[in-house]
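Take a look at the structures listed below.
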Structure I
Amino acid sequence: MDIHPIRNDADHSAALEMIERFWDAPDGSKEADALDVLAVLVDDYENTRWPIEVLDPIETIKAHMVATGRNQADLAQIVGSRSRASEVIGRKRALTLGMIRNLESEWNLPATLLIAPYNLKKSPIGKEAKKQPRAAARKRRHQRGQARRRVAA
């Protein structure tokens, strides 16, 4: 029984084979101790070799909906309305504390997965775009005023 660090995929495969051999070893035996050590080594190697990405809160909700067969209408019941659910899924509205609490209690989603920061989509209407309609309206009023003055003169 040669236990050593797992440095590559061949070592990983060999360790998995040893785990299979020792799987039913009685507690307290050398094989059971070896199984415990191998399990730690394999776990460490797999976490390093194939890390699992942590999902942001919106991706977590989407994955949960797929896994449980839920849809956006189901989410709407949790967050208050269909439009709000659409805004949340579309990243136009942030999850509120109330929404997070409801998701935790109704869907059993851990709040710790939902409170992480995530990016919202920026509105296409920025400050400059908002000013343009006002400026256009101001310009039209100004032109009407000039036209009235010309007619009056």
Structure II
Amino acid sequence: MWHHIWGIAGALSAVFVGYGLPGVAGMVLVVEISTIFLNYRSFYKKDEYHLLIPSVSQLLFFITYTVFRIFWLPYVLWKLYEMYTLIFHALGIVRKICYLIAALQFGLLLVLNYYWYIFILKGLFVMLGIIKKSGKTDKLIDKKKVDGPLEDNKN
């Protein structure tokens, strides 16, 4: 609920500032493409995540999240900075405040997306078998511990 209020406030601030900021706000909305695959995967139970369709959905979620949130958002941040250098000096005080509110919200969104990416990478590594899920901790799979030390001496 709060992220909707936060997003609406940011969008309204961008519309109020005008100039190119509504376009930048629209560019931010492109990140929601990755949500399609996350929501589709949620149709399955956790014990079905290993099946083909949820696995493909997880992989597509990872790809779209990486493209649209990890690579696209910094580009949008650059556009926001370009807008700042072009128009900020010409804005009135209220529009400057709204611009700063929108910029702050965007910055927090970017940080939050990078934070979530850590967990998405962990989930991908578990799915690929790089990390073994054991209780509340993730551990890297050590081949010597899994196969045993005697497996190295077999010739």
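Since every read-out is calculated from the coordinates, none of them should be taken as a lab result. All values derive from a computational prediction rather than experimental measurement. Cβ atoms are built from the backbone, for glycine too; each structure is taken alone.
Structures I, II were shown, and distance in nm of label points 7 Å out along Cα→Cβ at positions 11 and 43 at 2.5 was computed from II.
Distance in nm of label points 7 Å out along Cα→Cβ at positions 83 and 115 computed as 3.0: which structure among I, II?
Details: I: 3.0; II: 2.3.
Derived from I, not from the others.
Once distance in nm of label points 7 Å out along Cα→Cβ at positions 75 and 99 is evaluated on every structure in I, II, the highest one turns out to be II. Among candidates I, II, the computation of distance in nm of label points 7 Å out along Cα→Cβ at positions 3 and 91 that gave 4.5 used structure I. When relative contact order in percent (Cα under 8 Å, 6 or more apart) is calculated for each of structures I, II, structure II gives the greatest result.
Given a value of -0.44, -1.06 for log10 I(q)/I(0) by the Debye sum over Cα atoms at q = 0.09, 0.18 Å⁻¹, point me to the structure among I, II it was derived from. It must be structure II, since only it matches.
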